[in-house]
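Input: structures, listed below.
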Structure 1
Amino acid sequence: MMNFKITKKIFYQFLIPVVVAVVFELIHKGFDISTAYNFIENSLFSMLLVGPVYFIVNRKLRLGYVILTFLVFCLAIYFETVYYYFFETYLSASSLFVVLDSNSSEAAEFLNFYVDRKVIIFSVLMLIIIVTSLLRFKSILSHSNKALTRTRIKISIYMFLVLAFLKFSGLIVYNLAYLILKSTIEYTAESNKLGAYKTNKTGDFNNVSRPISQEDEVYVIVLGESTSRSHFGLYDYSRQTTPKLNSIKDELIIYNDVISPHAHSIASITKILTLGNYEYPEKIAAGSIIQLANKANFETVWLSNQRPIGIYESLVTKIALSSNISKFLTTTFGVHNKIKDAELLPELDTILLEGTSSKKFIIIHLMGTHHSYKNRYPDNFNKFKDTPFSNYKSDENFNIINNYDNAVLYTDFVVSEIIQKIKSLNTKSFVLYISDHGEELFKDHNMAGHNEDISTQDMYDVPFLLWQSEAYKKQKELTVDANRPYMLDDLFHSLSDLLQISAQEVDVERSIFNEAFKSRKRIILESSEYEAYFNLD
């Protein structure tokens, strides 16, 4: 029969990358209790992977199984270790959900942004372990072995017990295979929910109406990317990153306490633009602001400087395709893509000149301050070069912050240009600028980026600015309280209010612009109240 000596030899080979990964984490990040939990989970899971060897009689199949599972296991160990090195937290269903909606260019940008010499050394070490272990397996399994039925029963029992322990102890949440399966199922379910947006362009809204108007109307939403309120000059940032918007400050309504529902684009935008919110997340499939505008006889337009396709079709793109006209500037892959947001301006000109309707609702999706920040602005916007504020001081961190602030400076230019173009039309119009979420820049963590697994306040705090034409102000008076606490998962109702569209599904108590507005608890991370989570009470 297959004796336990051979089994132990196989298990020890599986254990080597686990131990090396833990040592890497301890050296570079120190001890954390989650490191111990992850070590236990990986060790037990490797035992589960070794167990099926007892049930494979054919020697070649047995060797093939061991090699394949070892390779996959090593890749899982490698990715979760590198992820922990980057963010000091382990992979979660949330982070994998983001990966599913990322394309190869974004992955390349991420690697270019974060990978350093330590990661390269660890990568080489893992490669050496894989090669040497594969050679060892051939020697270990070279003998013909048969497992007795009684042994197989024992192995089956122990595998069941190990799996039950992982599940009921909660350690299963550290298992990458489990997370990938869970995230893929959830992502596919969300994607299926949004599938109808392509074909059902007017949604299933009830009792839709708006005031009759013979005037031209142009309404624009500028949807930013990864732009934190704390780096916006309009909000008293130490650097003047928004000089153009500051110059028209008197024409803007600037809201001071608006947050995103999530710290990543997918979950955030699918709630921002639809009926989905914290209380009813499943309502992302119940209708979008684009469909409602279509129903109210607007010509709807989606202009984007973000790629439409991820590993699956982008969830955001599915919402975008319910618009009458959609255009995506970015189609090529590669980290060196440097299409700038200002290239959307000629596209906007074309829509304003050639549109078929006198009533237009336009969403402009910027690349904004998405990493790599240095790719988001042209050379003539490379203004900030001195030493910025940072709680984690290094030349590399200073350079990243400077690049980010330059990207904000360029966003200021683009948003201001959009406002000026709409202003020149002398029609009933508004321009609303928001960002899908914010960004951490070496203030609360030694990192730049966004990640719900290590949420910081700057990942949620976003700018929220409204410009209105004089003609618009004359026909609709807004209730303005710049300090109203607000979360963007209710934006559907605020936009409906701005567009003066009434429907059974529209709740003006959720509109930040309405006198009937009622404050609600802002819940993030599934169950945490925003103010309490960040100790803001």
Structure 2
Amino acid sequence: MNREEIANRGESQEDFETMLNESFKKSESKIVDGQIVQIQDNERVLVDIGEKQEGILNINEIKDEEGNLIYNVGDKIKVIIRGFKNERPLISHKKALSKIKTSEFIKEHKDDFEDLVIEGKIKVKKRNGYIVESEGVEFFLPKSLSYLKNPDIGRKIRAKIVKMDEDSNFIMISRKKYIEDERKRREEIIKDLIENEKIVEGLIKKITNYGMFVEVAPNVEGLVHYNEISYKGPVNPAKYYNEGEKVSVKAINYDKERRRLSLSIKATQPDPWEEIEKELEAGDTINVVVSNIEPYGAFVDLGNDIEGFLHISEISWDKRVKNPNEYLNIGDEIDVEVLEIDTKNKKLRVSLKNLLPKPFEEFMKKYKVGDVVKGVVTSLTDFGAFVKIDSIEGLLHNKDVAWERADAKDVLNIGDEVEVKIVKIDKENEKVSLSRKALLKSPLEKYIEDKRVGDIVKGKIKDIKDFGVFVSLEEGVDALIPNEELYPLKKDELKTEDEIEAVISMIDTKTNRLRLSVKRLSKLKEKEALKNINRDEKITLGEIISDKLNKGLK
């Protein structure tokens, strides 16, 4: 029926559209043979579908993945009517092929589709579900059975077929059923592995820095943690295995809440710790090979899949070992002493330094208090410097760096060679005290090079104490005037910075002390005055006698 016929019958345009749509619904599922009659502007294709009708086909439906045309004008293709536009049928070639494949799939599996799993991609999103395509066959996945929240077009999924209708060419799938059935199957396999303590061969699927995932049954994977690879302890799985490799494993735990299966490689092998517990004890010396070096120590291989740990503090008596690489190399064969065997926690601690001469004992044989030695500054602290002498370190305290007040940081640098005197050796705590200033002249020693007891000196009052007055003579040289030596000065009349004159009364270089006396200065000045008076009197009398003699001669 055309427009003229509708007009003659007095029917409206709306009635015509309704009739067309009803006609489309009746023929929508019908697949017809069409013939390409024209390819227009690289956009659409006109296809003769019979009954003097030409359907419009999107050109992309007859192109391959590279954009090349699969068909040309004159070729026959299967199509299906999917709607109308301006009275022209809109057709689809791909939908026709899909319906054909779907129909063939239903015929093939209509009697055995239960438990059949398909893997496909989401092709179309609908209000109540998704169209999933797999190998050209279309399946309907209801939202209620999808276990999905707004998935992307093209997402791959697995699902189980739950319904087929040959008459309507319809297949319904359920991702929910697939997941639940898989979970049940997985838990049954895991239960069997754990309860029967089975050792099975698995396929390494992925290696990470904390372990590797091993497939023990189809879609059943477990983690072999790096602690469960070897009795040596934590190891890097990438050093021993490759992805795709097969390995024997044993299920050791299953976390139902997290659905995590834990596997072990070492559980499939005899436990060497049971043997070592019988053969070794603390204090034994064993020969080992350095297998790994870390900044905090080294691991040593006993040769029976057990590694011992050699902490950095157990490598040398030198307390300032910065890196084990300074002393050891991977592959070195060394003797060590067993410190501790902890079979429960699979730990073995060993020591290398216990088999080496003890530096402090060697130092004691070679040096004594009072010896002057040379050493190298190894570190500087707020309280002084550590100086290495042979294989031990002695402390050079700030107060022993110089006679002047100075911090070791201001005078020395790390790496400096310095000459020091051994002033104390603490055998019990294995500590050595050093002094640099003991080898230097004190300010007092320099000051008294041209002075002695009885010399008169001048200085300024630095401090006034209950027992006397301190006088600054030079930079770094202070002297004490006891109260009893202040006379004739009055202490309560004195103040700091007053200049004062006194006599040196005592010099003690051992204790670095100097004492003065104003009292002796007064007596000294009195004697000096008397000497001057006597000298003046003698000169005067001589002059008189001489004068008289000279007059008599005249």
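We did not get these values from a lab; they are worked out from the coordinates using the rules stated. These numbers come from a predicted model, not from an experiment. Cβ atoms are built from the backbone, for glycine too; each structure is taken alone.
Some notes on this structure:
- Each of 1, 2 could give Cα extents along the principal axes in Å, for residues 169-376 alone, but the derived value 106, 38, 29 comes from 2.
- Value 17.2, calculated as mean count of other Cβ atoms within 10 Å over residues 217-224, assigned to which of 1, 2: 2
- Read-out mean projected area of the Cα convex hull in nm², computed value 65.6, structure in 1, 2: 2
- When mean count of other Cβ atoms within 10 Å over residues 281-288 is computed across structures 1, 2, the figure 12.9 traces back to 2.
- Identity of the structure behind 3.3 (criterion: distance in nm of label points 7 Å out along Cα→Cβ at positions 193 and 441, calculated), options 1, 2: 1
- Given -7000 for helix-only ellipticity at 222 nm (-39500 (n - 2.57) for each DSSP H run of 4 or more, over all residues; to 500), calculated: source structure among 1, 2: 2
- Answer label among 1, 2 for the case where log10 I(q)/I(0) by the Debye sum over Cα atoms at q = 0.11, 0.13, 0.15 Å⁻¹, for residues 89-232 alone, calculated from the coordinates, equals -0.89, -1.10, -1.27: 1
- Structure (1, 2) behind the derived value 20 of relative contact order in percent (Cα under 8 Å, 6 or more apart): 1
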